[in-house]
Structure formats: C-alpha cells, structure tokens
1. Among the shown structures P, Q, from which was the value 12.0 of mean count of other Cβ atoms within 10 Å over residues 358-365 calculated?
2. -13000 is what came out when helix-only ellipticity at 222 nm (-39500 (n - 2.57) for each DSSP H run of 4 or more, over all residues; to 500) was calculated for one structure; which of P, Q is it?
3. Here distance in nm of label points 7 Å out along Cα→Cβ at positions 190 and 310 was calculated and came to 4.0; which of the structures P, Q was it taken from?
4. Which structure, out of P, Q, was mean projected area of the Cα convex hull in nm² calculated from, if the result is 18.6?
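Every number here is computed from the coordinates shown, using simple stated rules; none is lab data. Everything quoted here is computed from the prediction, not taken from an experiment. Cβ atoms are built from the backbone, for glycine too; each structure is taken alone.
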Structure P
Amino acid sequence: MSGIALLSLAVLCLWSGVLLVFVRPLMARWREPVLRHPVLAIESDDWGAGPVRQAELLERLQALLRSVQDVEGRPAVMTLGVVMEVPDDSRIAADDAHHYHGLPLSAPVFEPVRKALSRGRAAGVFALQLHGQCHYWPASLLAAARRDPAVRAWLTDPGPARTEALPAPLQSRWVDAAVLPSRAHDAGAVRAAVAAEAAIYCDLFETPPAVAVATTFVWNEAVEAAWRAAGVETVITPGRRATCRDAAGEPGCVDRRMLAGEVSPQGLLYLVRDVYYEPALGHRPARLVEGLATRARQGRACLVETHRFNFLDQPETSLDLLEQGLRAALARCPDLRFLAPAELGRAMRQHDPAWIETRFVRRLHAWRARLAEIPRFARVARLAGLGWVMA
C-alpha cells in the first residue's frame, strides 16, 4: 500500500473516531426538527395575580403587538406565563403568619387584569401558559418567614404582592427551598398541586393548559408526569432540567438536557427558550435580533424570554425597546413568522410540512450550523481536519 493510501486511511480512521465519539449529540441535532421559516415568539412570565396596574400594561402590550405583523399578516405574539394566586396579606397578618391564605386571580380586585388577559387572547396576541397557582410553595414560604423578617414582611405588607421581590430560591415552586440545599416535595403533594392549579386554570380560561413553564426553570419528572395527567402537551425549557436549588441557592442537580422537539417518557414535547431580552437589565434590540438570526440559521424557533418586571419597573423603556426589537427582527428576517409555542409544538408532533423542513440540503445546512454548540466538538474537529463539517 502506498504512502498516500496509508495517509488517507489514517485520516479516515481519525475522522471516523472523532465522529464516533460525538455520535450521540451529532445524531440528536440531526433528529431535531428543522423549521422551514424563521419563527419568533416573545415569552413573558409572572403575569396574573399581583399588582393591579398590570392591566394597563397588558392593554398597552396588546396595542404594540397588534401594530407589528409578519409577512403573512400575523400580529406579534407574546406568551404570558400565568400565576393564579398571591398571598392574602390582610388575612395572613391577622393570623400572625401562622397559616397561609391565598388571594386568587378570580378575586374581584383582579378583574381588570383578567379582562386584559382575555382581550389580548381573543385578539390573538396573547398566548396563555401555565406558570403555577403560586410562584412559590406556600409551606416553604411560611417556614422561611419564621426565620426571615423580610419574607414575613413580604407576606403581610398591604397590596397584592410582587413575587419578583421574593428571594430567588423561594420563587421555585417545585422544590422546598425554605432551607438550602432544597429538598424534593412528596410526589403525591406534587400531583395534587398540579391537578388543583390545572383545574383553576381551566375555570379561569375555559380550556385546559396546553403549555407549562416551571417557575425559575426548576422542576422534576414527578412534575412532568402530573402536567401530562392534567392535559399539558408542551413544556418550555432552557434546554436542561434543574431539579434543585443548591447550597448557594442556584438552580442545580441537572438531570436532563433536551433539544426542541424531543418528547419525554410521559409524552410531553419540549421546546427551548434560550434568548434573554430583559430591557430593564440593559439589553438592547440587537440582542434579540442576533438571537433570531442565529436560530434562523440553525432552523430553530427563537423563543425570547422577557419577564413582567421589565414592564413594571421601566414601562416606557421596556415597551419602546420591545417594539424596536420586533421591528428590527422583521427587517433582519423579512420572511419571519410569529407563532405561539402551542402551535409550534403541534406542528412538530404532526411533522407539518408547512412548518417542518424535509429537504435534505436545507436540513444539512441547519445541522451544520448547530454543531458549534456541542461542547469540545468544534475544537476537536478542527484539530482532526474536520473543520469543513462546520457551517
């Protein structure tokens, strides 16, 4: 065998070895659906029970979203992760914080908020998602209040509370974070809590929740099983499942990573939200636009996270920058489509050719654009002479 043939064989063996080592993440990204068009949805959590001035903000958001339309005339869509209860401060204070009492979204004080949610939903610019009955676990909150005067004050201060003011670990509903590191809830208690909040959601909005997003992105398999039993079809994720709060209070104990379109053992379809656009934290429209452009190259939807606190804390700035971001996104990707995650999830389940790409060459281009995100693959590929594989 000639030297050139031996060298060629050695190179082929090296390439085969590299691809074999990374075969699982490579194949996972090949199986991940490729979208036919750029897709954008603004995802905003924490709306519902809370400050009543949300009603005015929701009305202004509706007007903004209706004014921005995609190439097919669809208005921009914002998902609202709905919270359906905050503490009843007066009853908790009268009880000296010995017991928890909730103030539900169905209470008369929240009627303007409910009406604004319903109007936006009817107009096709709001897509409601189950965020939780509460943005906390009531027993954990009471336990923390016995040790922390600030938490106790949050529970008893007048006015519908802002959950954003709670310590971050206590905002995680699906773990007991009264003491860190957190502990898991009893699975039976989780099942009962999910069933109860799904029923409340159905009563409020006359439909079962189709999409769920865990508060602070901390949840576990027991929660997923309960969601599925309650009729949930799609779960919004950051691409991984954190199941605890660690000793420092950070989300941890990651037990699963996922790509958009993967289906859990319970039958839930995962979507990935990983573009963060919080104007109150200094994020500019370019952040949204670049996130969209990257995901368009990858054949992925761009799900943009922006929380309620932006609009409560800096309403004028946040509304203005959101509009700038949407219009800049349309300028960057003129064939952009606005699509709610529930619709996107169903299109993926059904392999709808109107949304899901089937042509090999376009799938190949999207797959190559995804490879740089695989840990260590880009560096190893370049060293092995496989740089041509990368987009």
Structure Q
Amino acid sequence: MGVYSTIGKNLDEVKDSLFQGKSGIGFEAIRKEFGYRSGLTGIIDTPNLKGLLDRRSRIGLAEQGKYAYLSTLEALNSANIDQEYLEKIEAGILFGNDSSSVPVIEAIDLVREKKDTSMLGSGSIFQSMNSTISMNLSVIFKLRGINFTVSGACASGSHAIGMAYFLIRHGLQECVITGGGQEINPESMGSFDGLSAFSTLESEPTKASKPFDRDRDGLVPSGGAATVILESYDSAIKRGATILGEVAGYGFSSNGDHISVPNVDGPVKAIEMALADSGMKVEDIAYINAHATSTPVGDEKEAQAINKVFGDVRPYVSSTKSMTGHEMWMGGASEIIYSLLMMHNGFIAPNINFENPDEYSAKLNITPKTVEKNFNVFMSNAFGFGGTNSTLIVKRI
C-alpha cells in the first residue's frame, strides 16, 4: 500500500497522524476570493516530479495523477514489486476517479482567448479525461492487464478495490494496482460549495470536520491519492510477499431514489452483502471505518444503518474524515489503508471533534480518543451521490 494524503506524504507519516489524531485541514483565503462560502480545505503539497519522471510522462499527469504516481511508487516498493516483475506478468490497473476539472477549464479558457485549439498542447487531453490516472500510470509502469477508471462518486476508490477483488477472485487477473485519486483545487469544488455542502466553521479549521457530532454543519473538501496492490494468494506466496490483509468481502447497492440525499436501506444492503460475501457474522467485525463526512443528513443515515445491522454488538466506529476531511473519489481507498495501518499497529484512530452525539450516533460505539487495541477484521463504508454504496471487509492473514 501507498498513500499521499493531507495527514502525511507516506505511510509512516500517516500512521503517526492517525495515532495522534492530527488534522490535515486548514483555511485558504484564495477560496474566499474565488467566491466560496467556505475557505476550509484539506492542505496538501502538489509534488514536483521533475527528476522522477521524464517530461513526456509528466505532461500527461493532472494534479491527482501526480499524487497517484507517488502513492503507487510507495505501494510497489511496499509490495516488493519492481518494473521487471510488472513487465513479466499481466498486471492491471483500476483506479477510482470522478473528475479532472482544472485541465478542462484551462483548455477551454485558452481556446476562448486564442481561438486556436492547436495551442492546447499534447498533454491536455490526457490530463482532462476522468481516466487520466489509470491511462497515465498504465503507460508509465508498462501494465498489460485490465485498464480502466471506476467512476462512482465518493465511493469510487472503494468500488475500484471491489472490482479488482472480483477479477482476481475469478481468475481473470493475478495482480491489480488499484485505489483512488482526488484533485483538491478550488476549481473542482465550487458546485459543492454552491450546494452549501461545506462546513463554515472557519475560526478553527482543525475542528470543522466533526462526523457524527450533533453540531456538525457540513464536510471539508480534501484529496490526495491512495494505492493498494491486490494479488492472488498463490501469487503472493510464490514470490514471498508480505501479505498485509485479505479482501474478504465486497458489498454494493444503489439507493434508487434521491440523487443527493442518502437513505438507510441502501447502505444496509451493501453492508449485509459484504458480510454474506465474507461468510462472517456481525460479531466478527472489530472496527468500522465509517463513511461519515460530517454532513447532517448523511451521518444520521449511516448511523441508523450501522445500528440496524450491528445492534447491540457495537463494534468500534470512527470516521477518519474528522482528520483528513472528505477525500471524495480517493476516500474509499485511503480509508482501507488507514484501517490497515491501525490493524498492523494495534490501535483504532479517533473520531476527533466528536463531543456531543445526536440521537442516532449515541447508539454507536464511536471513539473520540485513540484506543490501543489489537484486532483482525475491519469494515469500511463508502457512499456517494446517485445513491451508490460500497462496503469492503478486510481481514488479517
């Protein structure tokens, strides 16, 4: 696994932030100047890849592609997979991504100004397509297996991992590079701000994202990239890989009603499907990394769904979005990594800023402080606009 996040540029930094409950959220005045209601955002450095990649490879990478390149480099190193091995097997790539706004806007602005499409340059098209991450990384790493982008709103990264799991499970792929990436620029988030979806608690940015808390007032946009290398068990054993975990179950559903307002039945179906697919009982799940984004309605519906399925079993629950903000298309993948880091280091990260439960979150075992605990199985939820739901269950080998 590999990650480039608002709470750390690599696995070690991210692990420390999770344990300490350290927020990656800040305030950007440029957003207010741009016309935003909220200047809150996850803070992340756009990497300079000069010296790491040749110019031809760099010009095709949009912002989120740069993040994804670094998270994938770390994941490949973590998996002890080199370029020679990738070229020897038919490795694939499935990445979650659902926008690439800046290249589209810049291209249109330039054409309107110059009245000449030839001014755009050869990298424009490869940056502007939603498949920008998978198309660029497949070429950079010379991959010859499955190659497409999973576009499922804020469940994109989770669905990408689920699809890779299916392909490997059915013997169609041996190894898949998968995960999610998210741009974090003002140009990509204006429509969300226009819907009043963002928190406006600007006086204390690190306290603005408060999933499940009674006083939550909206999400904080964020981004980065997260990569996991999925591989068949036989392949991993054959090459002596260190196995971090097994995808044991994947569940999905569609709410089938409102395009932006979540319900309870859809998430319940995804959770129950993942449990059935894994062959596990509710008692087997030690920890749930909740989707909870800090929106009034979304958190309420997820709390009801978790309580409906788990009832008195009450596994530990926290939303790492309290620290990272809502990583959108990336979140379903990064939260698998966050949970794996917890599992391998014997702790459950806190749901920071959780001070006053509401009537629904009060029924869950939400931890506002870091809990030192060894566990072997976790569940991760990811839900998105259009009523798309994804639940993954991962266990220790």
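1. The value was obtained from structure P.
2. Among P, Q, the structure yielding -13000 for helix-only ellipticity at 222 nm (-39500 (n - 2.57) for each DSSP H run of 4 or more, over all residues; to 500) is P.
3. Comparing all candidates, it corresponds to Q.
4. Q
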